[in-house]
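Take a look at these structures.
Each reported figure results from applying straightforward, stated rules to the coordinates on display, with no laboratory input. Worth saying up front: this structure is predicted, and the values here are computed from it rather than measured. Cβ atoms are built from the backbone, for glycine too; each structure is taken alone.
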Structure P
Amino acid sequence: MINIPKGTKDVLPSESHIWQYIEDVARVTAEGYGFKEIRTPVFEHTELFSRGVGDTTDVVTKEMYTFLDKGGRSITLRPEGTAGVARAFLENGLQGGVLPFKAYYLCSAYRYERPQAGRLREFHQFGAELYGAEGPEADAEVICLADALLKNLGLKNVKLRINSIGCPVCRAKYYEALKAYFRPHLAEMCEDCNARFEKNPMRIIDCKNEGCKKFTAEAPRTVEYLCDECRAHFGRVQELLKAAGVGFEVDPSIVRGLDYYSRTVFEFTSEAAGAQGTVLGGGRYDGLLSQLGAKPTPAVGFGMGLERIIMVMAAEGAPMPEAFRVDCYLAGMDDASRKTAFLLAEELRRAGVSCETDLMQRSVKAQFKYADKLGARYVAVIGENELKEGAAEVKDMLASRSQRVKFGDLAQYIIGEEKHG
């Protein structure tokens, strides 16, 4: 037997309704804020991610699934959703369209890393992207969208943590302060931190190595080095969130793991999300499009892992939808009645009634057991007498009553009964 690759997971019919529910809530919430769906390819040219995500990040240096296609081109399975949306925005000339551009996506993504709770090598994301608005109102709106989404999913124990990592101007001074602080400790820090020291010292703060945390805990904080413009921007974001009733705390340790972030960064965290704790994260990335060769365009957005959000919802006991059940099961007692049941099932489906009938030559008793497993509220029994009368004996399994219903009235009867309880 061929087994599933490590770090991947089948979503079985018994659980797919939970995924569909989360996707539906995400779509409705995003569209309420004026965002529309965008779909991009599952693979892109590798250069998109090395330039967009950052060639110093763990994603690019260690985790990407990259290969040469038959034309000798370097291709990468997308490790996240933002870079592909940025490429689509540019390639399709949307910079010259109506701004702000608002889009959301639901996609699979791929990273070669150690599988852990809520994170696999193939994982799924919901994300929202807003391009063209540089003011703090855009940051606040995207955060409000994220907050509304988590609340609409029934989560109550998540916390919003925000920070500002400044712009390239003030970040240069911050980098110098970080280097001065970390330089005496490099010999005691991990290999990754040493590699990041010259190229992107801010990413040292995000190190998960326990031996490094004792140094990162006392490192200089970004908010201490913000220029006047970045400080005013961050203050306005906080003001708007407070006015909107969105609770948060300022956490100077948040820097996010990808190079394209600037100014506002944020995370929604939960103790139910495992060691890393993040269920949704994002921020502003005004330099991303210029890194891809386009004119500078302000942008802000977030991503949310579906596997992790399902884990957190289960841990919190958030409301989950019931599994899909058919409205009606048609039970045939012999060959003739099975044929009639088969044809009636088609009529009911065309009328909008979900139903099943016997495909396994089961006995009537076994068919009732099967109908119960399906969760069918109605079981329409058809035998010799029912064929003569042109009517089925319809049993309401919830109300424990039965009624004779003409074949031609079955759909109307079931739809009417469902509407009235």
Structure Q
Amino acid sequence: MLRQSKMMWAALACAVMLGGAAAQAQEVSKALAKTLKAAQDSFLAKNYDAALASLREAQANPAKTAFDQYAINEFLGPIYANQKKYPEAFEAFSANVESPYVKPEDRGVRYKVLMQLAYANKNWPGVVDYGNRAVRAGAGGADAEQFIAQAYYQQGKYREAISGMQDLVTRAEKAGQRPSEDSLLLLADSYNRLGDDAARARIMEKLLSYYQKPNYWANALASSQQTIRDVKLRLNLYRLMAEVGTLRTADQYSEMAQLAVEQGFPGEAVQVLEQGLGKNVFTDQREKDRAGRLLESSRRQVAAEKAGLAQVEKEAQGAATGDLLVAVGASYLLNVGDASKGLALINQGVSKGSLKSPNDAYMLLGVAQARAKNGAEAQKAFGKVDGDANYERLAKLWSLRTRG
């Protein structure tokens, strides 16, 4: 699920130079000077096989000193890392990290390198150990904390993973930055593995607010598809699915079209069926024939709806409540395709008040504002939906969509 961050190859290369700077009073022995110079030249030329041959020769020399061995390891670490021989690189770097030839203030970057090599080796306890050492040494940063949290996750220590990753997400948001996608995915899956559905849902909503991808929408909407039975709310669910690209199956297209017709929006049904037929979602011939018949029927109903709409609008203006204005506005929006007039009439109806189903009205108002590209106003409308958990959940998801 999680993508591994790039290795600190620059830091790996610099580690050799750090070792030299930390031991200015030290020199390799005369017995190994020529061999190690050859290793250095080959290393700088990126001829790693030749460098390793020289280093093996130096290793076998019985005259080598403790500092010679230190110098050998300084070359071995970066060479093995560049060859993607991570276990060998880890061994070489770990052999030198606590060496007296390394300045204490230079150890932090080495801890961080070892953390990343441990990650490459799937040595999760090692990631946590060296990551925490890097943090304590002041060389950690957000990437080290992310490695640590990922290592906890890989060990099945989900609470520890959540604790560390949540801190990163919170700090990013307080700084006005977008949390990383991987951070949010780790949190969502950790909560899922702990069985905390409510917390997972909150993280999925946060993920959608920053990364509006169809697969995330499909995940967030899956539970609503199973639990929403109210026909008006279910049609609004399908509208959102169509909006975010998760309306995919023949059954979904057919049900949305049928619900739209039943609720007085044959124009919406026409649009949905034409789209479904154009995408060839109806692979079964009987389904295709049924969709075709419903499409022709809906087209006839649209004509009848348009013919009587002006008269119904007059009646709505004189009605005591705003229900009919909302209905007429929705018809202009979804049957006629006149978003501007539809939005104006729905607004009038909501303002008139005394609505039988205020949540339905606010949902329609939010959809109308969203289609008019008035994101802030759409969020205000969706924010007024309350008193029903399913309505509130769907309104919140619609609101998230308007931020995309």
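If we compute relative contact order in percent (Cα under 8 Å, 6 or more apart) for structures P, Q, which one ends up with the highest value?
P
Ranked on FRET efficiency 1/(1 + (r/R0)^6) of positions 78 and 350 (r between Cβ atoms, R0 = 41 Å, to 0.05), which label among P, Q comes first with the largest value?
P
Comparing distance in nm of label points 7 Å out along Cα→Cβ at positions 358 and 374 across P, Q, which is largest?
Q
Of the structures labelled P, Q, which one yields 4.1 when distance in nm of label points 7 Å out along Cα→Cβ at positions 126 and 382 is computed from its coordinates?
P
Match the computed value 35, 51, 14 of P(r) over Cα pairs in 10 Å bins from 0, in percent, for residues 94-133 alone to one of the structures P, Q, and report its label.
Structure Q accounts for this read-out.
Suppose distance in nm of label points 7 Å out along Cα→Cβ at positions 30 and 206 works out to 6.5; of P, Q, which structure was it derived from? Walk me through the intermediate numbers first.
On the way: P: 2.1; Q: 6.5.
It was calculated from structure Q.
Using distance in nm of label points 7 Å out along Cα→Cβ at positions 38 and 310 as the calculated read-out, with 2.7 as its value, let me know the right label among P, Q.
P
A value of -11000 was computed for helix-only ellipticity at 222 nm (-39500 (n - 2.57) for each DSSP H run of 4 or more, over all residues; to 500); which of P, Q is the source structure?
P
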